[in-house]
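Take a look at the structures below.
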Structure 1
Amino acid sequence: MKLVFDLDGTLTDPALGVVRCMNYALTTFDYAPLADAEITQHIGPPLELTIARLTASEDKAHIDAVAAAYRERYGELGFRENEVYAGVAEMLEALQSAGHSMGVCTSKLQINADRVIEAFALDGFFEFIHGSSHHSNKTEQLAELLQQGVIDGDAIMIGDRAMDLIAAHSNGLRSAGVLWGYGSREELSAESPSYLFHKPAQLAAELTTTSD
């Protein structure tokens, strides 16, 4: 059984880098900087969608330009302004020791996903890291992984936002919601996940005994 993890809000807390990169991008285009909470509530969905919401713009070229400014800073500094959640490394070690194969499916661009995973020495746990293109969504990403045979129908998608669970169910996969990230219990419960975990240790204890 493969376990497929989301990245932001599930393995690492990206808040500091996301806030700084977003405000860098916004002020570059003469928008006022936003409070942390106004930005962090949008962690999870694709960057262009978040920028469209924060700028109230429907101009694709403009949204892409703001996103490029965000990624400019993220690629230089922002990816290091992450923090691995307490207990995550131990969780991954337990799952690996139990024989589970694991991968990452994230809305981050591939290059930035690779940077984060490598910077925090998590790469030894994962068989694959699947980042997004500028225009893909997680439902499409999981479909691609299935089509390529990287995962099969027994895989479990694990994430902190409803979009992770929706993507899993759209592809006929089981899902697990985690409550240490940015999605609320209400948001995750509404998607009827197979599992709902409060802490990494709980996830490890439950899934290390799950073999089918």
Structure 2
Amino acid sequence: MERDIRLYLARHGQIYGHEKGIICGFTDNPLTDIGLMQMERLSERLRLNNITAIYSSDLQRSYRGAQIVARDHNARIFKLSELRELNFGTWEGLSVSEVQERFPEEIKKRHSDIINYKIKGGETIHAFSKRVIQCFDSIINNNHGKDILIIAHGGVNRIIICYLLGIEFSRLFNIEQNYGCLNIVDFYPDQNAIIQLING
């Protein structure tokens, strides 16, 4: 059976603050030189593929990668705030070790209910997953017969992969998504999704 859609799902490149484990959900940190190189490698990897549309988070770390890949394709870039990473609220800009030191009780509460726990000023994974999946379904429904690219974030990609595989979102952190990685998913007319590559 001939496939209907091929989805290239990538994570943005390395960002400033990564070496300190800084939490950047909605925080708009730029790509490092290494991050830019990772996006150049992604661009080269996809150069000969017929990508007709590129979807990106509106945060610069994703959008810059979309611009780099778009140079080799006659493809419009769609910037979507719905593809942003999880909003970590008051934890934004802190390192993981700082959060563990300042909010030990909150960490325990989050671990006990990872889906519904809401960081002050942030969002739950439940709300996050609804936002991402609604956006993702719209993208897929509007691109039948095409090959498309989404450049988003580690959390966004994990939600999409869990959704496609029927895995509970509480397991999303069991899926690795390295900086600059590529996932490939083929969709068929019977609506089956076949994942060809994860974290490549």
Structure 3
Amino acid sequence: MIDGLVIFFKSPKLGEVKTRLASSVGDKKALEIYRVLVARTKAIVEEWQMNSPSHRRIIPWGSGDRQGFCDVGFDQAKQQLGSDLGVRMERSMREALRQCDRVAIIGVDCPRIEVSDLELAFKDMGNQEVRLGPCPDGGYWLMSCSSLPPGCLVQLPWSHSETRQRVASRLEGYGRKLSLLRELGDVDVEEDLKGLTIF
């Protein structure tokens, strides 16, 4: 059984990452925070892989230029293409499922994620099961599955209070059994930094 973990990230460019956060802390500080988020996510993911290196694969997908990919340690990253986030996510997961039995996708802006969360994303997963890691804002920090219905992530409202609900409804409409992992917050605005010690 091979498990694949897709990581969605952006090249670390001033003024192009964490723009909602930057509106209150400034572009420079937002970029610094983004770099810390990427480094933390990368460290957790690499630890997860090392727990079973022959059965786990890390599959980075980057948006932006390849120099930026290398700058944050993802020199082998695939390039995200297309304007619709759902299309890009679905494409990456489908490609990963060609080489892996089960796949999860995460971003890099969830600082409280732990190796145990990634373990639970795959543990005893049924063939028709999809798991989501909910965020308090109505989104999700992880999605895992062993198969993905065509078009299930296309033309959905992203960064919206109904994102997770809409994704869940669509997946259940395709006959998938949905289960939730623990709720974790991501970093979108300055308020999200409260209580965090990694910055």
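Quick note: the coordinates plus some simple rules give every number you see, no bench work behind them. If you're wondering where the values come from, they're calculated on a predicted model, not measured in any experiment.
List of remarks:
- P(r) over Cα pairs in 10 Å bins from 0, in percent, for residues 16-95 alone from the coordinates reads 16, 38, 38, 8, 0; which among 1, 2, 3: 3
- Each of the structures 1, 2, 3 was assessed by volume of the Cα convex hull per residue in Å³, for residues 120-159 alone; the largest value belongs to 1.
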